[in-house]
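Just so it is clear, none of the values below were taken in a lab; they were calculated from the coordinates. As the structure is a computational prediction, the values presented were derived from the model and not from experiment. Cβ atoms are built from the backbone, for glycine too; each structure is taken alone.
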Structure P
Amino acid sequence: MKTADPELMRAINRFNVLDTIRRHGPIARVEISERTELSTTTVSAITASLLDDGLILPRHEGDLRNEASRGRPRVMLEINPDAARVVGAKIAASRMVFVVTNFRGDMLSKLTLPIRVDRQPIAVIADLIEDGVRRCVVDAGLSLEDVDSVCLGLPGVIEHRTGRVRSSPIFREQNVDFAREMSDRLGVRAIVESDAEAVTLAHHWFGKARDLQDMVLISLEQTIGLGVLHGNQLFRGAGGLSHNLGDLVLGVTPQGMVRLSSLAGESAILANQPPDGRFAEAIRLGRGMAHAQALIEAEDNTLLSAATRAGEAVGLALANIVTLFAPPRVIIVGSSLALGEPFLNSLRDAYEAAIPPSIKGVAELVFDQSTDEIWAQGAAAVALWELYESPWSTTGPAL
């Protein structure tokens with residue numbers, strides 16, 4: 001990155017000012033300057049441009065009609081919620097969740113479709129997603145012409161920059177150019193993102209990490225995902241690749257590599273249950289973990305052992321992640337939290353045993369039962385993030 005590039009620096013400064021207004025608005029220019037460490041002259045120039053583009057609005061504090069009031073009223077700045085609308089979605093194996101938000105990230109509508117989509121042909125999955133997007137947009141009192149972009153959060157290894165899904169448990173195929181597929185169908189720019197990255201941004205914007213510039217999130221769902229926030233930016237790999245924590249190697253046996261997913265993935269935890277009956281039906285409907293919770297409470301020894309083993313594996317992986325990044329907070333989300341105390345106690349014990357003494361106590365562990373709407377709202381935040389970074393004119397974002 002050539003940080004000396006004037007255009008790049010202007011774009012970075014502009015984003016920081018806009019994001020600061022979103023986080024702390026209504027806010028005065030002098031406070032924006034303090035929070036961003038930009039000069040008041042630079043902040044004034046940027047906010048003037050944002051006002052011209054209609055991305056922010058002025059709010060006058062004080063009564064202009066009160067002659068007894070001293071001085072000029074303070075001008076506070078806030079995000080214009082009507083500057084843009086986006087759609088965010090969480091696409092899971094057994095359900096799809098959609099939200100429409102305004103430019104500030106406020107939810108305008110939401111829609112949940114409890115339908116199994118995994119392993120369907122790509123065209124069928126695309127049809128279902130298109131229907132969900134259109135229905136959610138109509139529920140918000142809008143049309144697709146009113147929407148600036150759509151972001152779809154999927155499990156698996158996603159190449160964010162190209163919108164290519166390298167692999168996902170939802171798709172039969174690999175290396176699917178899904179962003180192009182959905183953009184062509186909707187006539188609106190579609191972004192494809194890892195669901196773990198999306199829920200990481202959701203917690204940074206709306207949830208348990210609003211006060212932080214750096215944090216780590218681990219998602220324990222059908223896949224085991226990793227989100228890393230550094231300096232208020234999502235950290236991605238080459239080509240914008242997401243991180244599939246389930247592929248992390250924990251050891252080697254004569255039978256081969258032992259990866260995290262083989263011990264702590266949802267399918268590994270539920271693998272030794274009978275292939276028929278109510279539990280098998282619950283797994284098929286995507287409710288395996290919820291049913292597993294009831295069996296654990298009933299002291300099912302097979303599931304207790306699987307939950308304990310999974311918790312230990314996640315605790316070891318978590319210790320390795322904290323050793324690498326030393327974040328102030330690690331947020332753990334996902335369906336595996338339904339396994340309850342056997343899983344959580346095993347995770348905590350393994351983490352405490354594995355974390356180096358030199359960084360013990362550095363990271364706060366937070367366990368959060370994030371709703372599906374939060375995951376979808378995180379995908380919307382990804383779309384908004386890109387709009388915030390885009391150069392604008394009075395006619396809209398130049399994407």
Structure Q
Amino acid sequence: MLSIEYIRKNKEKVLKAAKNKNRKVELDKILSLDDKRRDFIKQIQILREERNRSGKSKPTPELVKRGKELKEQLKELEEQLKKNELDLDILLLQVPNVPLDEVPVGKDSTENVEVKRWGKMPKFDFSPKSHMELGLSLDLFDLERGTKVSGFRGYFLKNQAAILHMAILFFVFQKLSKKGYTPFIAPSIIKGFTLFGSGQFPWGEQEVYKLNDEDAYLSGTAEIPITSYYSNEILNEKDLPKKFVAFSPCFRREAGSYGKDTKGLYRLHEFWKVEQVIIAKNDIEEAKKLHEELQKNTEEVLEDLKIPYRKMLMCTGDMGEPQIKKYDTEIWMPYRNDYGEIASNSIMGDFQTRRLKIKYRKKDGTTDYCYSLNDTAVPSPRILIAILENYQQKDGSISVPEVLRSLTGFSEIRSKSSDIAKPY
């Protein structure tokens with residue numbers, strides 16, 4: 001959330017940012033409501049001071065009458081103030097964050113900027129198969145029964161795919177833990193304030209599963225509960241930045257994506273993910289360095305797996321409302337003959353922490369809102385698409401990335417007609 005003071009001082013900048021993010025905002029109405037809010041506060045303060053002065057005087061019929069009038073006037077003004085602040089908060093929640101100057105202006109994903117490319121695409125001397133063909137021929141997953149049991153986009157991971165799935169997640173979880181990131185298993189059932197706090201609401205409300213229990217939702221990423229971990233708290237500057245690596249099951253309705261990537265493991269309602277989250281000082285230069293650190297962590301994982309990738313700087317129209325700068329990391333998927341998104345890395349500034357009321361106390365005793373950052377470390381089973389397709393062999397088998405073999409216990413996956421897995 002942007003502060004009302006920031007909006008007042010930077011009205012044109014905020015309007016431009018909203019336009020570049022393809023969002024409409026009502027800044028004039030916001031400022032008008034804030035003017036009324038200030039007036040209500042001033043009137044209430046004057047009446048309270050009069051009431052306090054009267055309370056120190058000897059009661060008279062006139063003072064008693066005036067006291068009753070003050071009580072009614074205060075009650076009415078306080079109710080008007082409460083409604084005013086509610087209306088103001090609703091509008092403020094719809095104002096997106098302001099991107100950094102280095103973010104390219106663009107309308108959609110076609111105007112994102114590629115800033116790095118790593119790895120060599122595999123060259124096959126045979127016609128490569130899709131992960132769907134490979135997975136079904138090797139009995140690695142079952143989408144038909146997944147749909148029967150779970151519904152649209154449901155799936156079962158089986159046999160070596162189930163082991164590979166767990167191995168990847170643990171490999172990344174352990175790797176980042178060794179780098180000093182505090183390991184967390186995050187809850188998937190969350191309260192509504194965490195979704196408003198993270199910026200998922202109001203814009204992405206249609207993507208979230210609501211449970212039957214009051215104020216209970218399924219989280220789409222560990223970013224949401226982990227960023228909310230310190231809500232309504234004041235941290236110490238000396239303890240920042242706080243770095244977390246968090247695992248959780250993730251749930252997304254994918255409400256706006258019907259017809260897109262409906263086959264296979266790319267776009268699912270339920271998946272598992274290892275997420276990176278940082279809570280830092282209110283310092284943009286430090287935040288930029290931490291942003292690059294998060295990106296390096298993700299890239300190291302892909303380089304360990306020897307999967308080609310590219311790093312994209314997202315334009316204003318494709319970066320999301322809360323972000324001030326965002327990278328997407330995309331991995332090579334041979335059957336598509338194209339890249340597919342695997343990770344999103346964002347600087348949120350103090351947008352989330354204002355909503356969640358996360359502050360830190362500086363050395364001089366003053367307080368300020370923290371900055372928050374987050375980046376995907378690895379999502380699965382989406383990562384399996386790249387592994388199956390990039391590591392496929394001419395005979396239909398799959399070679400397992402070397403860094404995972406000690407965790408899986410096998411180095412190859414073969415068809416049922418031969419050994420299903422070659423021991424490691």
Structure R
Amino acid sequence: MMWIELLILFACIVIGARLGGIGLGTMGGIGLVILVFVFGLPPGSPPGIVLGMIIAVITALASMQSAGGLDYLISLATKVMRKNPRNITFVAPFITYFLILASGTQHVIYALLPVIAEVATKAGVRPERAMSMSVTASMYGVISSPISAATVALLAALVSYNVSLLQIMMVIIPASILGVLVGTLSVAWKGKELKDDPEYQEKLKSGKIQVAAEAVEMAKEKIGYARNSLFIFLVAIVAVVFIGIFPELRPTYEMFTGKGSITEQLEMGDAIMIIMLATAGIMMVFFKAKPAEAVKGSIMNGGVVAVISILGVSWMGSSFFEGNRIEIVGGISDIIQQAPWVLVIGLFVLSMLLFSQAATVVTLMPVAVALGMPLWILIAVYPAVNGFFFLPTYGTVLAAVSFDRTGTTKIGKYLLNHSFMLPGFVTLIATTIFAFIISSFIL
């Protein structure tokens with residue numbers, strides 16, 4: 001019976017991934033109906049604290065976007081890239097990585113990709129190198145960010161280990177930086193230069209490639225609000241990291257029960273929600289972040305999709321796991337404990353289906369926690385959630401292909417021989433290996 005239920009689980013995930021958007025979450029609802037009402041499994045529970053943290057962080061990000069802070073951050077990155085055009089292959093991936101690490105969302109890359117393509121083309125550098133690696137680096141910026149949905153989900157999944165945000169960052173950030181470096185080297189000299197590329201030269205002669213328009217400067221009266229909103233957001237990130245490093249800074253309070261009063265400390269998840277919601281409020285009161293614009297922006301739109309997807313898929317996964325806990329734990333515990341790399345493969349394949357690091361963490365990490373795997377391994381395998389480069393259907397992959405007017409960034413004839421396969425695999429393998437090494441020493 002468990003295998004039939006597992007087949008239903010995967011069928012809902014695959015269909016939901018093909019539908020895209022909130023389709024993943026709604027298919028999770030259909031799966032829940034079948035598992036709970038037909039097969040009689042327990043309903044499990046949605047990850048309330050994870051969803052709450054994601055909503056709070058997205059609210060702060062959307063408010064910063066409304067105030068112009070996100071555009072200002074992107075403009076700073078653009079200036080750096082334009083100053084080093086010949087080194088765009090090395091500069092662009094790291095700017096993308098750190099920009100997304102600071103912002104916590106991959107959405108900012110859509111504004112960077114046209115700039116990267118333009119700078120590379122004007123410098124005569126094959127855009128495929130910088131474009132493919134920047135998309136790859138963006139994935140590692142997400143798992144390195146202390147406020148991304150994926151990191152928030154991991155922190156919540158590992159709450160029983162009493163792990164701190166600092167411990168996760170001390171492993172993932174250096175491992176990701178080294179992994180991005182190795183990935184960049186793997187594509188630094190890939191393919192022909194533009195002057196030697198017959199396909200590009202043909203497009204150039206036929207007039208199919210035109211000079212891109214220069215970016216529009218932000219209005220002077222808005223720069224002040226944009227700069228200040230970015231500053232407040234970065235202060236909020238520092239505050240989150242700070243109370244994660246020093247948990248004693250989180251306030252304590254008394255709870256009264258029938259047996260008397262007990263003293264409890266503010267949970268990290270609650271602290272993140274409070275800080276981020278307050279940050280959004282400050283931007284709206286002092287820096288002209290308009291609530292209506294924040295709700296309509298791309299950040300909020302992406303956040304809503306993420307919340308609905310995680311709600312449906314993780315709830316369905318929780319129901320399946322709770323209904324088959326004994327069989328799952330007993331059947332795979334020995335395998336995973338003896339060969340942790342099996343969990344790496346599991347995370348990779350699931351992320352390839354879900355197109356979401358956070359949803360992958362919420363779905364599979366609780367299983368690994370239930371198996372009692374060591375903390376250092378659970379953190380070391382975290383980079384494996386970046387497997388959605390494998391199928392060239394993810395938004396950032398498709399955007400990179402469309403923004404590269406030279407045609408060097410492409411999806412091959414056989415679908416899987418695309419521009420992102422080499423940097424994707426090299427960076428994932430390198431980052432995971434570095435994470436295992438660093439984690440084994442630190443934790």
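Here are the numbers for this structure:
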quantity: Entry that produces 61, 35, 16 once Cα extents along the principal axes in Å, for residues 40-143 alone is calculated, selected from P, Q, R; calculated: R
quantity: Of the structures P, Q, R, the one that 1.20 was derived from, the read-out being Cα Rg over 2.2 N^0.38 Å; calculated: Q
quantity: Comparison of P, Q, R - label where distance in nm of label points 7 Å out along Cα→Cβ at positions 184 and 312 is highest; calculated: P
quantity: Winner on relative contact order in percent (Cα under 8 Å, 6 or more apart) once structures P, Q, R are ranked, highest first; calculated: R
quantity: Which of P, Q, R yields 4.0 [distance in nm of label points 7 Å out along Cα→Cβ at positions 80 and 352, calculated]; calculated: Q
quantity: Structure with the greatest value (metric distance in nm of label points 7 Å out along Cα→Cβ at positions 240 and 384, set P, Q, R); calculated: Q
